[in-house]
Structure P
Amino acid sequence: MGNKAMTAFPKALLTGYHEFKKNNLAHESERYHILAEQGQTPETLVIACCDSRAAPEIIFNAMPGEIFVIRNVANLVPSYNPDGEYHSTSAALEFAVQSLKVKHIVVLGHGRCGGIIAALDSSAEPLSPGDFIGKWMGLLTPAVEAISTIRGMTDAERQTAMERHSIGNSIENLRTFPCVSILESKGRLSLHGAWFDISSGGLWVMDPETGIFDHPTAD
């Protein structure tokens, strides 16, 4: 059966669960009961990276049931293509918009994104014969080629530029989905872009008109 220590359920997760049960769950038992009985009604969908350092629920201090989250490598959204691939993200998007009827979609990127690093590195070797990451990040090939031609940028600046450009790219791809574009045109759905700086904890929000990222002001 293999090494027992390797097959046992991770101790850190069990420890974390017991802390959750003792503290959070004890204080929020009524909320969980209501969510179980009445279902979820989040107003916001966040499409985020699966990077363990950029969890949307933590960044936005969200309570259970407040945000619906899709996470994938580099927070990408493929364009609408019912006969193509990448249906996991499209399926979750469809559910959030059509069934949960969210009012906002936020594409949340972050600094030092490994997926973006892979996309920018043309010499990178596939991590496996399937090259799943390479194929997935291929969604950004036109944007990578455009960013790569810009002169006078450091590697760090180029990466940040690509991380932010990919957020705008995902927003444009969201608009290729009829369910999104129709609701947006009726004023029933809003699309937003944001970028989280892991090193400083800063949040930058994309201006929908200019595409420029800046720090938001709290009301």
Structure Q
Amino acid sequence: MLDFAELWSPIRLTLELATVTTLVLLVIGTPIAWWLARSQSRWKEAVAAVVALPLVLPPTVLGFYLLILLGPEGPGGWIAGLFGGRTLAFTFEGLVIGSVFYSMPFVVQPIRNAFEAFGERPLEVAATLRASPWDRFWSVALPLARPGLLTGAVLGFAHTVGEFGVILMIGGNIPGETRVLSIAVYDYVETLQWTKAHILAGGLLIFSFLVILTMMLLDRRLGRRLGQSTP
């Protein structure tokens, strides 16, 4: 007989992780995307390459260095001294940090593309109306970049849901703490619990299809909107 409470635990944890990670990425990724889209610094593309590094870096390599960073021998040990001796490795908080690093390019790049797409004209018009740089960002840039923000949020959430290598390296397989969906599927397959593996894997398959369908519909809607706005 299936234990639905056991199956729900990794689902709940995964949804919490993806939600928190997406919110953090929108907060820190939007300013980064804005700077990458607007800056003339010679270091811009170097910073963009660092942000995009998880696209090509093996997840286990990123997880390995994050494990060192968050563990007792790295800065995580100093942080642990401030918070009662508990390191961030093999904790939910550690998973959030790892997920933010690993999913960052999937959030930053669509937002950067959206900022670059509307060009200089709307901001110049707002400047002639004496809008401050802060006002231009909030009242002009962000509304115009809304499709990119939505795309980044969807991709960041979906990518976090599907993480495995980074999660395994820095979180392990602790029920209720770090045992997310991808780890649970691996564990069920390894222990030959096929029914449970099928349920979770099938759910992830449906979720992935819905994400792709959503992205296609968003792209079509954005393309139609751009076409209507073109004189």
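Coordinate-derived values only; no laboratory data. Note that the coordinates shown come from a computational prediction; the quantities given were computed from them, not determined experimentally. Cβ atoms are built from the backbone, for glycine too; each structure is taken alone.
Here are the numbers for the structure shown:
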{"item": "Answer label among P, Q for the case where helix-only ellipticity at 222 nm (-39500 (n - 2.57) for each DSSP H run of 4 or more, over all residues; to 500), calculated from the coordinates, equals -11500", "result": "P"}
{"item": "Structure from which 54 was derived, percent of Cα pairs over 21 Å apart, for residues 48-143 alone, options P, Q", "result": "Q"}
{"item": "Computed 1.00 for FRET efficiency 1/(1 + (r/R0)^6) of positions 32 and 120 (r between Cβ atoms, R0 = 41 Å, to 0.05) - originating structure among P, Q", "result": "Q"}
{"item": "Label whose coordinates, when FRET efficiency 1/(1 + (r/R0)^6) of positions 16 and 184 (r between Cβ atoms, R0 = 30 Å, to 0.05) is calculated, return 0.20 (choices P, Q)", "result": "P"}
{"item": "Winner on relative contact order in percent (Cα under 8 Å, 6 or more apart) once structures P, Q are ranked, highest first", "result": "Q"}
{"item": "Which of P, Q leads on volume of the Cα convex hull per residue in Å³, largest value", "result": "P"}
{"item": "Entry that produces 4, 21, 31, 25, 11, 6, 2, 0 once P(r) over Cα pairs in 5 Å bins from 0, in percent, for residues 112-159 alone is calculated, selected from P, Q", "result": "P"}
